[in-house]
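Structures given as structure tokens follow.
A short reminder: the numbers here are calculations on the coordinates, not readings from a lab. In this text the structure is predicted, and so the values were computed from the model without any measurement. Cβ atoms are built from the backbone, for glycine too; each structure is taken alone.
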Structure 1
Amino acid sequence: MASKVLEKYLHEHIPISAAMEVEVLEASSGGVTLRAPLGPNINHRETVFGGSAASLAILSAWSLVHIRLREAGITSRIVIQRNIMDYDLPIHGPFSASSSIRDSIGWEKFLKVFERKGKARIFVSSILEYEGEIAGRFEGLFVALDGGGG
């Protein structure tokens with residue numbers, strides 16, 4: 001999926017992405033990297049608000065599941081069931097989140113379960129970066145449900 005196509009989709013269907021001024025840097029089945037500026041995501045300490053950092057990580061992970069399902073020809077609703085977010089460093093400027101699914105066997109099992117039951121779960125990770133350093137780590141459990149538009 002082209003970066004600008006995903007960016008337009010996010011801004012139209014997930015309004016917080018537009019408010020955060022999220023930009024899609026990479027959008028492929030191998031991973032999704034999103035970037036956001038400090039300005040619309042700033043807190044009272046002049047660093048990135050934790051909710052904005054978590055949102056960028058979630059959006060990156062959600063987008064990866066979205067892309068992979070589309071490439072598999074599957075239309076589904078994708079929701080997050082639970083997540084863990086660790087914050088390692090304060091973020092004082094533009095920041096990014098890069099997602100990955102480390103377990104290719106897990107993805108294949110996810111697809112088989114989805115095809116059989118119309119519902120499946122998959123863990124997706126995101127790494128937050130600021131100035132070339134890891135600023136946070138995210139892991140979320142996403143659920144794909146049969147029918148729906150993403």
Structure 2
Amino acid sequence: MQRLLDGLGFRFYWATEGLSVEDYAFRPADDVMSIRELVEHIWGLVNWVNISINGMSQRRPEEIESVRSRVLEIVCDLRRSMTTMSDDDLSKVTIEGRPLWNIINGPVSDALTHVGQINSFRRLNGNPVPRANVFLGRPPATEPIDDK
């Protein structure tokens with residue numbers, strides 16, 4: 001879970017870094033969520049996990065950059081909580097009456113899918129994501145990185 005949260009936080013950070021007002025409003029079709037709506041949906045997913053793991057519900061901020069910041073803070077809080085939980089604590093975590101594992105194939109997987117949509121939508125809108133190495137967890141560099 002910790003590594004999944006690390007991956008989600010890293011990917012979300014770089015997918016949303018440097019978004020413009022126009023980017024947040026972008027949607028590739030009328031029946032598709034905008035980037036802003038995707039970010040707000042991801043906030044709802046991580047908040048749902050936070051309720052399950054920490055028993056804490058957050059109120060979603062109105063300003064989109066604050067929503068983005070809160071997603072990152074909640075992911076960090078969740079990771080910190082997971083670090084301190086014993087196996088017994090983990091066995092007691094449920095989401096809608098189902099075990100911890102449903103958090104993985106439910107809201108965490110859904111959030112990762114939506115981060116991928118944000119990446120694609122940015123590219124379609126002419127503002128591609130900075131080239132981070134998500135496999136190694138390396139941020140974009142000003143110099144080429146030998147990833148081997």
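Here helix-only ellipticity at 222 nm (-39500 (n - 2.57) for each DSSP H run of 4 or more, over all residues; to 500) was calculated and came to -18000; which of the structures 1, 2 was it taken from? The partial results should precede the final answer.
Working: 1: -11000; 2: -18000.
Of the structures listed, the value fits 2.
One of 1, 2 was used to calculate mean count of other Cβ atoms within 10 Å over residues 73-80, giving 18.0; which? Intermediate values should be presented prior to the final figure.
Numbers: 1: 13.9; 2: 18.0.
Answer for the origin of the read-out: 2.
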Parent structure of the calculated result 34, given that relative contact order in percent (Cα under 8 Å, 6 or more apart) is the read-out and 1, 2 the choices: 2
Structure with the greatest value (metric percent of Cα pairs over 18 Å apart, set 1, 2): 2
Top of 1, 2 by distance in nm of label points 7 Å out along Cα→Cβ at positions 25 and 65, largest first: 1
